[in-house]
1. One of 1, 2 was used to compute mean count of other Cβ atoms within 10 Å over residues 3-10, and the result was 18.4. Which label is that?
2. For which of 1, 2 does distance in nm of label points 7 Å out along Cα→Cβ at positions 11 and 35, calculated from the coordinates, equal 2.8?
3. Have a look at 1, 2 and say which one yields 42 for relative contact order in percent (Cα under 8 Å, 6 or more apart), as calculated.
4. Which of 1, 2 yields -0.86, -0.96 for log10 I(q)/I(0) by the Debye sum over Cα atoms at q = 0.17, 0.19 Å⁻¹, as computed?
5. Work out the source of -16500 here, i.e. which of 1, 2 gives that when helix-only ellipticity at 222 nm (-39500 (n - 2.57) for each DSSP H run of 4 or more, over all residues; to 500) is computed.
Structure 1
Amino acid sequence: MGHLAIRVRVTGEPKVASVWTDVLCGGEGVGSSNQHFRLRAQVVRVLRLPGGGLNCGVSAYATTRAVVSRSGNTTTVGEVAIDLLGSP
């Protein structure tokens, strides 16, 4: 396996998300890594691959404090989408 990377898309402002990932790799040795970081929308972050980086699975979770609009006492919060990117 080459690299695994993550990218987020955020509606609203600021275009920043908090991201948590779990990576589990098998192969010659089994390894896992947990990572937490803040990521600006459309920036790609390469994930650390444990255990030689073979046969990896990734789970990811992201939240954002982005705001789309405010009207009186109503705040419309933004949404975040996660893109997992891989190369052979």
Structure 2
Amino acid sequence: MQVIGNERRPDWPKLGPALMIATALIVAIRTARWAAKSAGDSHLADVDVELDKEVSFAARVSVRVMHELLRKHAELFPQKVHPVYAPDQDFPA
């Protein structure tokens, strides 16, 4: 196969940490004024239905924002150069 050019596209592996950070920031902002909870049972200390709802909401918001930014402003994100290959003459398109 012959390389006929290069194309710059978002570097997907680098977007995962950005998405995680965005989600964590949304959760932190939305829960900043929550009172600290201490559970009596040490086995269930990390179980909080309201926090689970906030995390799910924050993840949905982060993904929606990421999709919109990638659709309209992909150049804002780290880019990677991908080769563009000439079509193989043995197989018709």
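We did not get these values from a lab; they are worked out from the coordinates using the rules stated. Keep in mind that what you see is a predicted model, and the values were worked out from it rather than measured. Cβ atoms are built from the backbone, for glycine too; each structure is taken alone.
1. Numbers: 1: 18.4; 2: 10.9.
Attributed to the structure labelled 1.
2. On the way: 1: 2.8; 2: 4.7.
Structure of origin is 1.
3. Working: 1: 42; 2: 65.
Of the structures listed, the value fits 1.
4. Working: 1: -0.69, -0.79; 2: -0.86, -0.96.
For log10 I(q)/I(0) by the Debye sum over Cα atoms at q = 0.17, 0.19 Å⁻¹, the value -0.86, -0.96 is produced by structure 2.
5. On the way: 1: 0; 2: -16500.
Only structure 2 yields this read-out.
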